[in-house]
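Chemist: The next part holds the structures, each set out as structure tokens.
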Structure P
Amino acid sequence: VPIGGGGLISGIAIAAKALKPDIQIIGVEAAMYPCMHAALRGETPKTGGATIAEGIAVKEAGELTRQICAELVDDIVLVEEEHLERAITLYAEVEKTIAEGAGAAGLAALIAHPARFQGRKVGLVLCGGNIDTRLLSSVLTRALVREHRLTSIRIIGDDRPGLLALVSKIIGDQGANIMEVAHNRIALDVPAKGAEFDILIETRDAQHTQEVIDALAQAGYPPRSL
């Protein structure tokens, strides 16, 4: 259960423990804002930063909810920003559900701590879908980069007519798609008679990306991933 001030998990814990006393209640906080995690350990939380989980980015746990969590919440785990991004992406791609960072924190906990929950029946609370469309777009695009489905490569070759067409053909023959091309003739680390191409390619997965890189290398234009 995501934890901000602690109200949501307190209510869930009271109800769930009443129905099934041996159930485990696990709270989740963004690593940048571990207020309840610190409070239950008698520590002063170190909070701050631009977390994607804005809905649970609080600097101090609630006083009443702290008492309830101390009694009924079995543990609190922390998740990093990458886990929250991956959780948002999974909800969108697999469940076709839009989740904000805070709402996806439960799934982020499974991604961050898979061994802890392996073989267990786990209920996730998705408690919000209030995410800006531009931020959602950024998260989904970053997921493509993380999975090597979007990759920027740099090729240095002779500055002669037809070179870009040749490179484009090699990429196309491998079934990849070119999204963007930047052509640079004045970079000082490129020979005076050379040219530098930064190419953003779209592929199926990491293996497909490697196949494109190998094909370019075999043709005499070994690329460098950016």
Structure Q
Amino acid sequence: MNRLFTCISLIILFTSACTAAAPTAAVPLDQAAPSGSVLFQDDFANPASGWNRFSATEGVMDYDGGSYRMLVNALDTNFWSTPQKNFADVRLEVDAGKLGGPDENRIGLICRSSGADYYFFIITSDGYYGVGLFSGGQAVLLGQSEMLTSGNINKGLAVNHLRADCTGDQLTFYVNGFQIAAVQDGTLKSGDVGMLVGTFTNPGVDVILDNFVALKP
């Protein structure tokens, strides 16, 4: 299915039932870290490690058997969760597995989040991807006018390894070890990191995420 991600449609589609708090640290935590060092990592074995825990009619975000589950039952809605960190330049990785629901969905990573603004790197379970900026209540794709397809995305009930590099004004997206997008934008300088799952016109997107890591690029 072809999805056109115009600025108008994105304002509607990128609503959220959960608003993340602003990062707790005023100064980015990665300033003195050498390249390649682990800034933060979580295998979700400890349910007190700081991620959002939410359960309502609209869906669930919670630790689940040594991983983290995001179930979105509302239409045209994103859930996102963050560990309350603050980084400037960061490389993010996570394993994301679809458990159920429509393949027309959103699964991805976010960086430089203030709670209201963030960069997003998303795939869908039917093979589309996008990189963009959510700011001032609007979401805009960067470097593309609509969601594009990639043969490197595993479709359906499958696991995808996602990687997002936020370095200076360079935003690079990798799926299963392959670079699929690289764009430039200098709007956001630092902020929290996290994971995002969302729906389009059909509810019930159910995703398990694991092995989240933030590295110094």
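Chemist: A value of 0.92 was computed for Rg/Rh (Cα atoms, Kirkwood Rh); which of P, Q is the source structure?
Modeler: On the way: P: 1.17; Q: 0.92.
Corresponding structure: Q.
Chemist: Which of the displayed structures (P, Q) returns the greatest value of Kirkwood radius over Cα pairs in Å, for residues 44-91 alone on calculation?
Modeler: Details: P: 12.8; Q: 12.0.
Largest value of Kirkwood radius over Cα pairs in Å, for residues 44-91 alone: P.
Chemist: For distance in nm of label points 7 Å out along Cα→Cβ at positions 172 and 204, which of P, Q scores largest?
Modeler: Details: P: 2.0; Q: 3.9.
With respect to distance in nm of label points 7 Å out along Cα→Cβ at positions 172 and 204, the highest-scoring structure among P, Q is Q.
Chemist: For distance in nm of label points 7 Å out along Cα→Cβ at positions 84 and 140, which structure out of P, Q has the highest calculated value?
Modeler: Working: P: 2.0; Q: 3.3.
Once distance in nm of label points 7 Å out along Cα→Cβ at positions 84 and 140 is worked out for each structure, Q has the highest.
Chemist: For which of P, Q does distance in nm of label points 7 Å out along Cα→Cβ at positions 148 and 164, calculated from the coordinates, equal 1.8? Don't skip to the answer; put the middle values down first.
Modeler: Working: P: 2.8; Q: 1.8.
Going through each structure in turn, the value belongs to Q.
Chemist: Just checking, which of P, Q has the largest value of relative contact order in percent (Cα under 8 Å, 6 or more apart)? Don't skip to the end; give the middle numbers.
Modeler: Numbers: P: 16; Q: 32.
If we compare relative contact order in percent (Cα under 8 Å, 6 or more apart) over P, Q, the biggest value is for Q.
Chemist: Follow-up question, since we're still on this one. Comparing distance in nm of label points 7 Å out along Cα→Cβ at positions 52 and 196 across P, Q, which is largest?
Modeler: On the way: P: 3.0; Q: 1.2.
Largest value of distance in nm of label points 7 Å out along Cα→Cβ at positions 52 and 196: P.
Chemist: Using helix-only ellipticity at 222 nm (-39500 (n - 2.57) for each DSSP H run of 4 or more, over all residues; to 500) as the calculated read-out, with -1000 as its value, let me know the right label among P, Q. All intermediate terms of the calculation are to be shown ahead of the outcome.
Modeler: Values: P: -12000; Q: -1000.
Of the structures listed, the value fits Q.
FYI, it's all coordinate maths here, none of it is from the lab. Keep in mind the model is a prediction, meaning the values are calculated, not measured. Cβ atoms are built from the backbone, for glycine too; each structure is taken alone.
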